[in-house]
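All of the numbers you see were taken from the coordinates with simple rules; none came from a lab. Because the structure is a prediction, the values reported are computed rather than measured. Cβ atoms are built from the backbone, for glycine too; each structure is taken alone.
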Structure 1
Amino acid sequence: MSDSILEVARRADLFFMEKSPIHDAMRRLTKTLRGMEIPFAIAGAMAANAHGHKQTTDDVNVLIGLQDLQRFKAQHIGHGWIDKHEGSKSFHDTVNDVNIGVLIAGEFPGDGRPKPVAFPMPEAVTVFLGEGIPYVSLPTLLELKTACAMTTSHRPRDLDDVIQLIRANKLTLEYADQLNPYVQDKYRELWQAAQVDEEY
């Protein structure tokens, strides 16, 4: 038991020092997509980390256009990356043993059904934070995570991520005005939750 706890702690230390296989996979994907001149943005937990909400994760999420994903796969699947399964959008970095989750621009977060919030084109929402890696912007990350939580019951972590991003960035209640109207009321609700003092 103690060995497993030590191993978990070691992996967490590597992650927060940005020396983990997950970070290496993100850097490798960044270099490859840039070499192909493909627009993309890192999303999900890695984007949350870049925006101040420090947490571990075991995968990398990337926002990309469908045709660009197809072009990447045509050239690189079988050469250090493999599809997770036949017909999957997502793929696996075999060099770093890390899964890459894919978010397709134009599709919808959460339950996948049409809604006012969709995955945007990456070049429209990219910010560069550390090492010149493109991440989805903070407003976009908040919109996507809130919309996902609003339309699925099995992803409570998205709600907590929004609360922690509000705290980490000291966001105001009025920040809701920068977000898609579809998620504004939920943001305000989560903002109120973020004001609760967790100390006992």
Structure 2
Amino acid sequence: MLKVGLTGSIAVGKSYVCEVLRELGAFVLDADQTAREVVVPGSKGLAIIVEKFGKGVLLESGELDRVKTSALIFADKAKREMMNSIIHPLIFEAQNEWLIEKEKENPRGLAVIDAALMIESGGYKRFTKLIVVWCEPKIQLQRLMLRNNLSEAEALKRIKAQMPQEEKKRYADFLIDTTDGFENTKRQTIEVFEQLKLFI
């Protein structure tokens, strides 16, 4: 089975690319979904977060307050690094289990794992090929402000908290530019998928 990493900065259109890859027949795992699963109430992940950050990061329901936690870690590099050091090993573990399961399902398949911090965490090294999704910075800023209902200053702070897009692109085996919208992105994604099939 070909193991492919997919990454890119915040609000560049990774989810849409994943949707197209799924339609084309790839197995796709969204790291955001995995990140939510490893911190559900009663999980080891949530227990460690509460121990390190206090009960203030919880909602009344006992679930992690994502809005509050995001604001907290995007504003403070040390807290962001601490959160990543808790979450990343748990995500890796869950992803590895998923890969083993998919390989049993189809040894000749194509498995794609999507994660925003794949390069920063070193997780990209586990994959045979790496796709980097990107778009023009002004488009990224507009999309993030619109999607998360953020001010320009708040959106820029979140973008600057991540590795610059230009740097991420240097790690790529394949690049997908989403600047010009859905149709063009879909065309590029199909091309990349066809090329990836040659490595299986």
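Quick check on the output: 4.5 is distance in nm of label points 7 Å out along Cα→Cβ at positions 108 and 164, derived from one of 1, 2. Which one produced it? That value comes from structure 2. Computed over structures 1, 2, distance in nm of label points 7 Å out along Cα→Cβ at positions 92 and 116 reaches its largest value in 1. Computing mean count of other Cβ atoms within 10 Å over residues 4-11 across structures 1, 2 gives 25.1 for structure 2.
1, 2: which one has FRET efficiency 1/(1 + (r/R0)^6) of positions 68 and 124 (r between Cβ atoms, R0 = 30 Å, to 0.05), as calculated, at 1.00? Considering all the candidates, the number was obtained from 1.
Of the structures labelled 1, 2, which one yields 4.0 when distance in nm of label points 7 Å out along Cα→Cβ at positions 12 and 60 is computed from its coordinates? Comparing all candidates, it corresponds to 2.
Here helix-only ellipticity at 222 nm (-39500 (n - 2.57) for each DSSP H run of 4 or more, over all residues; to 500) was derived from just one of the structures 1, 2, and that gives -14000; the source is 1.
When volume of the Cα convex hull per residue in Å³ is computed for each of 1, 2, the one that comes out at 122 is 2. Could you tell me which structure in 1, 2 was used to calculate FRET efficiency 1/(1 + (r/R0)^6) of positions 52 and 180 (r between Cβ atoms, R0 = 41 Å, to 0.05) as 1.00? Derived from the structure labelled 1. When relative contact order in percent (Cα under 8 Å, 6 or more apart) is computed across structures 1, 2, the figure 39 traces back to 2. Computing mean count of other Cβ atoms within 10 Å over residues 84-91 across structures 1, 2 gives 12.6 for structure 1. Determine which structure produced the value 3.4 for distance in nm of label points 7 Å out along Cα→Cβ at positions 20 and 172, calculated from the coordinates; the candidates are 1, 2. The read-out comes from structure 1.
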